[in-house]
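Student: Several structures are given next for inspection.
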Structure P
Amino acid sequence: MFKYILLGIMIGFCILFLIWGRKLRQGKWLRTMAGNNDNELAKDEAVRQGKSVGILLYVMALYILCVGLAPLLGSK
């Protein structure tokens, strides 16, 4: 029972990271990155960093999904 609850939470985080990564790759939601609270970065620099952070969020979403599915696919 607990592993299904944990799997649901992990899938929720996976979806959140995928949406957040997509928006950062589009150049939106750039103020959610640390260090860009008061538009301290130039727009071009913020977009460049947003694309990098978006890729990292995609990787983290894949990792969370793999870790969440591991108990279901593993041995008893």
Structure Q
Amino acid sequence: MDNQVIIIDFTKQDASIYVDLEVFDDVQKKTFREEVRFLDDLLYGDLVHDKRSPLSESCRIETIEYLKVYFDR
């Protein structure tokens, strides 16, 4: 199985998009569910933070790329 990103829900407010998502990290064989936020084109949240993310580096990068494409950011 590969990394998986599932968008549970999202809300748009002005220039922000709040995204509730679930990510399966294939390296760790674990699932994480958290909220991240786009402010314009910038993505915020511990799940995607380069130092605080619980995800493996490959999964974190793949998650960021997926969200940017999905939300056209």
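Read the figures in this text as sums done on the coordinates, not as results from a lab. Worth saying up front: this structure is predicted, and the values here are computed from it rather than measured. Cβ atoms are built from the backbone, for glycine too; each structure is taken alone.
Student: Work out which structure the value 0.94 belongs to, where Rg/Rh (Cα atoms, Kirkwood Rh) was derived from one of P, Q.
Tutor: That value comes from structure Q.
Student: With relative contact order in percent (Cα under 8 Å, 6 or more apart) derived from the coordinates and found to be 45, which of P, Q does the value describe?
Tutor: Numbers: P: 45; Q: 23.
Label of the source structure: P.
Student: With distance in nm of label points 7 Å out along Cα→Cβ at positions 29 and 61 derived from the coordinates and found to be 2.4, which of P, Q does the value describe?
Tutor: Numbers: P: 0.9; Q: 2.4.
The value was obtained from structure Q.
Student: Given a value of -26000 for helix-only ellipticity at 222 nm (-39500 (n - 2.57) for each DSSP H run of 4 or more, over all residues; to 500), point me to the structure among P, Q it was derived from. List each step's numbers first, then the result.
Tutor: Values: P: -26000; Q: -6000.
That value comes from structure P.
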